[in-house]
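Pasting the structures in now, so scroll down.
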Structure I
C-alpha cells in the first residue's frame, strides 16, 4: 500500500544540519522538547497510512543499552519531570497518533485520517493490532477518553491547552478504531499537537481521580515499544524492557537501563554507558578511530538574558535593551564558554538553522561604541541571577566583563538551578541567565513567549507582535504564514524584549558495534530522547521514503 507523510516543511533544513562523522579515541558532557482545511477525504498531503509492523521473526540477540541515570520522576504523563530526560522516558512508554522522525510527523497509531471541509474536524483510523502493556487492546475509546481526561487533569506537558483554552471542543469514538476530533478553530499546528498527545488506557485511568497521587497498579502501563521493569528514585535508576507484543517497528534493544554514574566521561570510556553528549574539547580525541561515531546537530536550545521590566524601569527603554545586546560579545561566548561548539543566536528568537529563520533582521554585532551611544552617557548597575553550574557561571562572567566596557556594572548571583528556574516564574530578578530549549519544529512557539497571555517576559507586551503571531497560527497558506513569521521576527528583534545569546551544538558519541540506531528528530537533537532511536527501522524509513 502506498503511504505518504504529513507536512515536512521544516524537516529538511534540520537534516542538512545533522553531520555524521566517524571519529577517534578516548572519552562527555552532561545533560543539560499538515494544514487542515484540505479537501474532505484527504490528509494535508493526501491519504496517509502508518508503517506496517515487521512481520518477520523478532531478533533474539539484542543488546542492553545503558545510559547515565538520574531521577526524573515516575515515567507517566502526570509525574515525570518537565525537562527533556523526564519527558523522553515517558514518551518511550506511551504511544501517540503520530510520531516524529528526521523529516516530520509520520503516521503511528493513526494509520490514516481525513479532514473535514471546514478544516476543524479530523477523523483518525487507528491501528487494530495495538495492545497495552497489560495485554488489553488499545482502541479509539482510549484516545477519546485521554482527550477528555487531560482537559480535567492536565499532564505535565499539555499541547492541547493554549493560552488557557482547550483547543479540542469534541472527541468521540465513532467505532472501535475510528476517532473523531473537533477543534475550536482551523490551525496549521493542530494536527501536530493532537498527534503528539500520549494516549493513556481508559480501563486504568477512568478509576483515578487524582493522577498526581496515583502510584498503584497500572500507573506506567503504556503501549510503546518498551515497558517499565524497575524504577529506583533514590538511585535515579530505571530499567525498561522490550515489549514483545508491540504492534510496530521491532524494539532494537532487549532493555534500556539508566544507571547512576559519577563521571560520565570515565563511565563511557570504561564501557559502563553507551552514549555521551561530549563537550567540544573531548570530541577531537575520537577522530579517525572507527570504533566511535559522532553525531552533531544544533541543540535547539539557546542561552538567553531575561530582563525584568517590572522590577527595573530603565529596562523599559528599548534603547537600553539594544545597548545591552550591542555591548555583549556573543561570539566570545561561543569561543570561550562553548569552546566553539555553538552558534550565535538570533534576536528574532527563531534559530538560524530553522527554515523559518528571517536573516534580514538586525543582527546586533558586537559594537561597544554603538552601545555607549544608545546609553547616552548613562551608567547602570544590575544584578544577574544564574545557576551555579560551571557553564552558567562562565557565561555570566563573560557577560559581566563585556558590559563593564560600556558603563554597565553587573553583579552576578549564582544559585541552585531550581531556585533560578523558580525565579523565571516569580519575577524575583533583575537580569536572569538561562539556557532553554523547545526551539525546534513549528514556529508557533513564538506565540507562547511573545503573544497574548505570555508570562515569560516580565513587564513587556506588544499588541502588534501579538496580533501577527495570532494571525500566523491560523493562516493555512504556507507562504503567507511564513511572511507573518518573518515580520514577527523583525519586530521582536527591534524590540529586544529578551536577549538571545548563543545555542550549543550537541556532539553525541557512541560505539556503533554495540548499538547503532541513534537518530535525531526534525525538532529535537537529543538522540537518546527519541523513541525511534530504540526501534529497528528500514533504510527507506530512515531516508523518509515510502513503500
Structure II
C-alpha cells in the first residue's frame, strides 16, 4: 500500500509544481521548513525519474537481449542449413567420382579396445608391423596439409588414425569429402606416436557412410535432458558415459539370466496380449483384435500365466518381460517397464527373500566389482543379509503408534490428525497400508525387507501363519523406493475365488486398479498348485540403484515420451 503525502508535502508539491491555489500561497511556512520540504520533494521526484529511466533501460536491454538471442537462433539455423548443403554437395561429388558413399559391407578384424590393451606397453614411435582393419565414426578430424589425424569411435572405444599423403597417394584427396560424423574404414599398421598414443598408420581407407546432419557441439555433447531421451542415438554418439551405463544395463539382464539358470530355473515366455488382465493392482492399456473381434489388454503382469505353469508341473520358472501400466510418469515410473517374475514350487516368502538379496548382491558384484553403489547421495550396500522389518514394527518405529492393537476408528483418527490422504475402503488393513506409505517407506535407505502386509494389499497371497489379518508378503525398500514384490503364493482355490470376486466388485464400484475374475486361472488353481514362492523385481529400478542413476529414463534405451 502506498503512503499518502502529508498535508505540508502536498501543499509544497503543488506550490513547486505551479499548481498552488490561494490557500497554499497564504500558508504559514518559515524559510527553513520550505527549504527542507522542497529538498524532500525534489529528492523524491529525482528518485522517481531515476526509477523510470532504469525501467526504460532494463526494457531496452531485455529487448536487445531478445533480439540478440533471436539473431543467434536464426544464425544457428542458417549455419546448420549451410553445413547440410555442404555435405550434400560432397555427397554428389563422391557419386560423380564413382565412389559409393554407402557401401554394403567392410571387413573388420579388430577394435580399438583390443588394440590399445594389447599394445599399451609399446615404446613411443615404435611400429609393430601388424596390419589391422578397423571402422568407426569420425569424432575428431585434424588435417594439416599432407598429414591428417582422425579419431574414430567404434563399438567399444576410440582410436587415432594417422594418414600421410606420401604414403596414401592420390586417395589422400578423398579426405576433403569427409566430415565429423562420417563412417570410415581403414587398414593400417599399429604403432605408437611420439606422444605415446597407440594409433593406426593408415595405408588405405574408404568412405563407409556419409552423414548428412552435423553432430552436436563436441565440447558440450547432448546436455538437454529431453533431447537425450527423445533422440537417444545422439546421446549415445556424444556421451560415452550414457552408452556405458546403458551397456551395463543390458549386461545386468545377462547376469540375471545366469543367476536364475544356475539355480535350475527355466526361462519361459508368457503372452503380452491378455483377454483378462490380472496379477497386479494397475490400470491396463486396451487394444482390439479385428479378426477375433475382441478387446485385449497389454500385460500388466505375467503372474497368472506363470502360476498355470507351476500347476502344469514346471517347478521353477522365470520370465524377463515387458509390462505395460497406464499410469503416471516420473523418475521411478515408465508406462512400459521390464520385470523379472519367478515362481518356485515348495518354497515360501522366506526362500524368496534369500533369492532376492543374493541376486542383488551377485549382480552388483559382477557388474561393478563391489556390492556398494551411490544413489541420490547415499552409499548403499547390497551385501547379504538384508534387514527384515514387519510393517507393524515399522509403523511403531517411524509413526510412534502400536497399530497392531488399535481399532479402525483409532487408526482413522490418527490418519485425520496427521492429515494423511485416505481414499480406500475403511478397514484396519487399509489404514495400516496408508500409514506405512505416508510415514515409513521413505525412511529406508539401505535395502530392507518390509514383511507381513495386511490382507487388503493383494488378493493373491497366503494368509500369515500366525496373524490372520496379515499375509506372507514382502517388499524390499531402498532409498525410499520399493524394488520388489513377493508372496507365499495363495493356492487355496476357494479363498482365491472369494478374493478375486471381491476384486471384481471393487472394479465395478470404480476402482480402476482392481482386477476382473479370471475363471480359467481359478480353474487351474482348482486342479491343484503346490506350495509356491513368487517374486516380481523391477529391473529398471534395480539398474537405477546398482548403476547410481537417479532417473528411470537413464537406464531405459527408449523411454516413453510425449511427442514434440
Structure III
C-alpha cells in the first residue's frame, strides 16, 4: 500500500501490481498477518517524542505530534480512476523520517468515500485491512458501499496504502516481474534436509536483495512510522480525533497509535487482534504463541461431518476427518496424480499452501472440501492448480509483507538463518499447517534481515484513551488466536472485548448481524457492549444460507 512518484529514489524498481484479493495476498495476509507470523505470530522503553526510540509519545507535548501540516495545507482530492463514482483519490507527501520533518519525503496513496448521509456526517473513519500489505486504496474501490454501512453512511471512509506497500512508496526487492519469477521459481515448502538447505540459501538471498535495494526506506518502515503517517492524515483532514477500524495487522497499527497518541482517539475498532507482546519479540515467538490454525482445521472437519455429504463433499464415502488424515499421510509419502495441473502432480507442499489460504475464509470451505474429496479419490488437480497459481503471486506479495514483518522485530534476531534445523521443527510442532508455511516465507528471510527500523515501538501498551477501544475476537480464528484479542482487551488501558462466536480470520469472514449492530452503535454513539457480550454468526459454515464475507 504505498506510493509511486518518489519510489525510484528509494527502491529504484519497477512497480509490480497486486490485487488485494488475489491468492498471493490471501497467503500474504495470513503471512502477513503478523500473527501469522504470530499466528504464526511480539521492554520497557523511555518515551521519545520523535520516535527515535520506542516509547509512548506524550500527546500534550508539541514535540510528540506528527509534523504540523503547512498553513492552509489540505489533501488535493481528485476523482479516482477506478471504483464507483464519487470516490476521491490523492497522493500525500510525508517525511521519510518523522524526526526530520523538513528532510526527504515519500508519497502515500490515499482514498476517500464521502459519507452517504452528509447532513448527519460525524467525521472520517480510517480503515486498514491488514496484511501487512493489503491495499487500502484498491480495497475501498472494491467494497466501498459495505464500508459505508459500518457507520450507517455517517462517516467519510478513508484509507491509504501504508508506507512500504501498494501504490505508496513501496518496497521493491526485484527490478521487474521477470526477475522475481526467475528468483523464486516453483516455490515449495521443503520436505527434506537437502531442500531445506537450498531454501535457506534462497531466503538469505531474498533478504539481501530487499535490504540492499530499499535500505533507506526500511530504516523508517516500522508500524510506528505508519502510525505517525496516520496521525498526519487525520490532521490534514481537520479531524480533532481519530475514528479507526483495523483488521488483523491493522489492529497492531491501532494498538500502536492508541499508545502513542491516546488523547487523539475518539473511536477505535480492532478486529482479529495481534498479540503485541510476542509480535514485537520475534517471528518465531509470535508463531509459537498465537496459533489456532490446527484447531480451526479440526473445526472445519467437524462442521463438514455435521453438514453431511449433501453440503460437504469430503463427508462422502466415510468420515471427513479420517479421509483427510489419510490424504495427508499419502501426500507425505509422495505426490499423487493431478492430470489437469502442470506439472501433473499434487504434493504435500501444495496441500499446505491450500490449507493456508482456505483456513481463514469459511465461505470457501465447501469448495475446499470438494477439492479435498477429489484428491482423496485420486485426482489432486484442483488443489495443485490453485497452489501453482498462488505461489508466483505470493512472491510479489512478500516484498512488502516481509519488510514490514521484519521491521517490528529486533535486528539482527537472536536466531539467525543457520538455526533453521531447530526452529522449523519447533514451528511445525506448534502448527502442523501454518508452522512450515510461515516458517519458510516469514521466519527464514527475517532471520537474515540486516536493516533495523529506527523507530520500532515495543510498548508500553496500556495507555488510557478517552473512550473505550472496541476489541473484537473470533473464537475460531486460525491466524490471530482468540486468546490474543482477550489479552489485548486486558492490556490496553481502556478497552472492551466483544466476542464473535464464529469462524475465520476476522468477524467479516463469518457474517454476524449482532457484530454489525454493536460496531455501528459504537462508531456512531460511542456505545459499548456490556462486559461478556457474545455475538453469534448468522449461519454455520456449510449452511446453504451462509453469507459472503463482508470484505
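What follows is calculated from the coordinates using simple rules that are stated; it is not laboratory data. These numbers come from a predicted model, not from an experiment. Cβ atoms are built from the backbone, for glycine too; each structure is taken alone.
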Suppose distance in nm of label points 7 Å out along Cα→Cβ at positions 347 and 515 works out to 3.5; of I, II, III, which structure was it derived from? III
With log10 I(q)/I(0) by the Debye sum over Cα atoms at q = 0.15, 0.21, 0.26 Å⁻¹, for residues 227-274 alone computed for every candidate in I, II, III, -0.33, -0.63, -0.94 is reproduced by structure III
The value 105, 93, 55 for Cα extents along the principal axes in Å, derived from one of I, II, III, belongs to structure II
